[in-house]
Every structure is written in C-alpha cells, then in structure tokens.
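Asks: Presented below are the structures under discussion, each in the form of structure tokens.
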Structure 1
Amino acid sequence: MDFDFMKLFLRAVALVPDVIHRTEARFGEKTGVQKREAAVEIVGAAIDVANAVSLKHIADSGRFTEGLGRIIDGVVECLNASVWMKS
C-alpha cells in the first residue's frame, strides 16, 4: 500500500469521532441510517475515494466503503457507551 495513501487514510479515520458528533448535531432528526450514510460520505470525501480508486490505491471501492461504515459504527458504539457522551 502506498505510504501517502496510508497517511491520508489514517488522518481521515482520526476525524471520525468529530464527524459523528457534527453529523448528530446537524442531522439529529434524521434516522441512524441516514446519519451513518452522511458520516460515511463525509469521511469518504476526506479520503477522496474516487481519486484513490483511479490511482489504484483502492481496488474495491464497495468493500472499502463497507469497511469505512463498520469503523463509523464501531466509533458510534464506543461513544454511545461512554459516560461523557451521555451529557
């Protein structure tokens, strides 16, 4: 895997908690599925999945996006289980 893409990917994944928080604040009335889709889209744009596919950094964009969704689901689960998130 290209080192520059790895750095970009890790920086984008580090944004996930903030993206989730902002998505919740902005789309609070939406369903969980809609908020998840928005978060996946925002983080995917930060990674620039389309460009990464064209540069062959991502071989299977569907699996990549699915994995990104699981990362977001995991972070949401951790945040929902945290005492500080309940405030």
Structure 2
Amino acid sequence: MSGKEKQKTIAEVVCGALSGVIMILCVLAYLIVGFTVGVWHPYWLIIVGGGLFTAIMNIVAGLVKDVKQIKANENKKDE
C-alpha cells in the first residue's frame, strides 16, 4: 500500500456495509410495496429516506471518529 492510501478503520468498514444493506433493503421494500399495492409514485420516498438515513449515519460516525482522534491527541499532549 502506498503512502497516499489510507487504511480504513473498522467503523468505516461497518458503516459502508450497513449503508449497502440499508439501501438494498429500501429497494426491496419499494419493489414489494409497488408490486403488491400497485402504487409506485409516493413510495419512491422509501429510497430517498434510506439514502438520507445512511448519509446521517455516516456523518455521525465521522464525527465520533474525529472526536475520538481529538481526545487522543489531547491525551498525548498532556503526557
């Protein structure tokens, strides 16, 4: 691995996997509702909601990671 490539943390890998699973479940839910109820138009919001949820999840995970890194840097300064 070159110096420019960054190794992913466990949290990043888990968030990526969860994002994929959530979006697949949203598409499946949309298709099931569309085929069983027969109404497609308003239910596309399921996919938009899944995208928003995964975006929020990734933002929160990034914030938690940054806060942990800041705290670790502060602890190193105190030593």
Structure 3
Amino acid sequence: MTRQEIVSKVAEIVRNNMPGFENLQEDENARINTEAGYDSMTFIYVMCKIETEFDISIPKRKWEKMQTLGDVVTAIEKELAKK
C-alpha cells in the first residue's frame, strides 16, 4: 500500500467520523487532533476506526502525540512494516 493510499483512507475516515472535517483535504500537514477542540475520546474513537481499517495497533501514548494527518500516516506505515 502506498503512502498516498494510506493518506486517502485516513482522510476518508476522519471526514466520515469527525464533524467539522467533512472537507478535509488530503494534506499531510492538516491538523486533526487539536484543531476542532474535540475531546480525547472522540479522537481515540477515530483512531480505533483507523486501527481496525489497517489491522494494526498503535499504543495510546503514541496517538496522543500525533497532531497532523502526516503523523498518523507515518505511524500506520511503521506498524504495517512490522507485519
């Protein structure tokens, strides 16, 4: 799976599950963790959907440090490389 394919899938999940992000562009610099003032549970819910989509598991301490779409994609790539 290419990085761009991962970006597309993650952006789609965010658009579909986080109100206010319906127009999220596939820009790796897009801030998705802090921009809309979501509580941590909302962000964790979306991250669980992402983990399910890619069949990976990323520790919560790593999710908490991610702020941009690119951060999430990089973490996914690292987990996929372990498989």
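Values in this text are rule-based calculations from the coordinates and carry no lab data. Bear in mind that the values here come from a model prediction, so they are computed numbers and not experimental data.
Asks: Have a look at 1, 2, 3 and say which one yields 17, 49, 26, 8, 0 for P(r) over Cα pairs in 10 Å bins from 0, in percent, as calculated.
Replies: 1
Asks: Figure out for me which of the structures 1, 2, 3 the number -24000 belongs to, where helix-only ellipticity at 222 nm (-39500 (n - 2.57) for each DSSP H run of 4 or more, over all residues; to 500) was derived from the coordinates.
Replies: Structure of origin is 1.
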